Structure I
Amino acid sequence: MVYVALLRGINVGGKNKVDMKQLKVVFEDAGMTSVRTYINSGNVIFSSSDRSRARLAGLLEKAIAHKFGFKIAVLVRDLRSMRTVMKALPKSWVNDATMRCDVMFLWDDVARASVVKELAIKPEIEEVKYVAGALLWRVDRKGVTRSGQMQMARSPLYKKMTIRNCNTARKLLELMEA
């Protein structure tokens with residue numbers, strides 16, 4: 001089965017530095033096959049016969065901690081769940097000079113539609129949609145600093161997600177389907 005592992009908080013601001021070539025080897029040594037990394041922000045596409053995303057995440061977190069000496073949260077999504085998220089992402093939502101669009105992948109313990117009610121959304125500049133396992137967030141570029149997304153970074157919910165811009169999320173699905 002094809003999966004993507006989304007690592008939270010690596011190579012950000014010079015902290016938790018992880019070399020992608022070394023990360024690929026860690027995954028292979030942990031028994032994953034067809035391992036491929038995408039950009040430097042901790043995206044790893046791989047195959048495994050194990051069908052438990054939670055078991056895979058735990059195994060990979062331990063392997064990463066052993067190799068790099070620090071704990072990194074790993075969120076694993078299968079091809080079907082990635083397709084569901086990407087199908088819900090409007091094609092008109094993009095990252096460009098006028099718009100910012102992010103996919104916030106949620107850990108299972110907070111992945112519920114009611115999570116949207118916990119957010120400080122400003123409808124005049126942003127829009128948020130929940131889809132199984134993720135929040136889709138679009139904000140006008142000129143309003144980014146006033147958006148609820150900026151406030152969310154200080155909330156406990158923020159620690160239960162890993163964020164990819166919509167371009168990266170779309171590319172990850174493309175790589176998983178290849």
Structure II
Amino acid sequence: MANARTPVEIRAILERAVFRLCPDWQRSARDDLVQTALLRILERRPPGEEKVDLNSSYLYKTAHSVLIDEIRRARRRGETPIEYAANIEDSSVPDPFHVTELMNISAAMRDCLGSMAQSRCLGVTLYLQGHRIAEIARLLGWRPKKADNAVYCGLADLRICLRDKGIEPK
């Protein structure tokens with residue numbers, strides 16, 4: 001066990017990695033990210049082992065993976081940290097024209113997705129939620145080429161359908 005480390009040593013390395021890699025807008029989640037990475041690593045150690053045989057590059061990769069997962073989750077949920085939300089223009093009354101436009105686009109998107117072949121609809125929906133082609137293939141149990149084709153053709157169908165409904169990209 002040349003690289004055997006205790007959980008305290010592993011945590012210190014993970015803290016350095018997360019604090020180095022973490023963007024400012026995720027600053028408030030740093031401790032949680034370190035804890036998540038530590039749990040991922042400790043769950044893999046053999047039962048009864050106090051020390052874990054790991055090199056630093058593996059620990060950095062784990063920290064990076066946890067951070068990327070959290071950033072994707074935050075973007076999918078549309079989360080904005082409160083300190084950054086203060087910089088966004090505060091309009092307590094939403095613009096009714098903008099709200100109506102968004103409702104029309106949403107209804108058109110649902111209608112277009114509903115008229116698509118199921119495989120294309122699933123692929124496009126996951127893609128629009130922020131998943132990459134490899135993730136879509138894994139989630140749906142498809143080959144990567146099938147997922148790529150479903151997303152590519154589905155997006156083309158979606159563009160045509162939305163254009164037919166009078167919705168053009170700005």
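Just so it is clear, none of the values below were taken in a lab; they were calculated from the coordinates. From a predicted model like this one, the values you see are computed outputs, not experimental measurements. Cβ atoms are built from the backbone, for glycine too; each structure is taken alone.
Quick look at the values:
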{"item": "When relative contact order in percent (Cα under 8 Å, 6 or more apart) is computed for each of I, II, the largest belongs to", "result": "I"}
{"item": "Read-out distance in nm of label points 7 Å out along Cα→Cβ at positions 56 and 120, computed value 3.7, structure in I, II", "result": "I"}
{"item": "For distance in nm of label points 7 Å out along Cα→Cβ at positions 16 and 112 computed as 5.0, the structure of I, II it came from", "result": "II"}
{"item": "Distance in nm of label points 7 Å out along Cα→Cβ at positions 96 and 144 - structure with the largest value, from I, II", "result": "II"}
{"item": "For 3.6 (distance in nm of label points 7 Å out along Cα→Cβ at positions 48 and 64, calculated) the corresponding structure among I, II", "result": "II"}
{"item": "Origin of the value 13.0, where mean count of other Cβ atoms within 10 Å over residues 8-15 was derived from one of I, II", "result": "I"}
{"item": "Structure from which 4.1 was derived, distance in nm of label points 7 Å out along Cα→Cβ at positions 40 and 160, options I, II", "result": "II"}
{"item": "Structure (I, II) behind the derived value -22000 of helix-only ellipticity at 222 nm (-39500 (n - 2.57) for each DSSP H run of 4 or more, over all residues; to 500)", "result": "II"}
{"item": "Of the structures I, II, the one that 65, 45, 23 was derived from, the read-out being Cα extents along the principal axes in Å", "result": "II"}
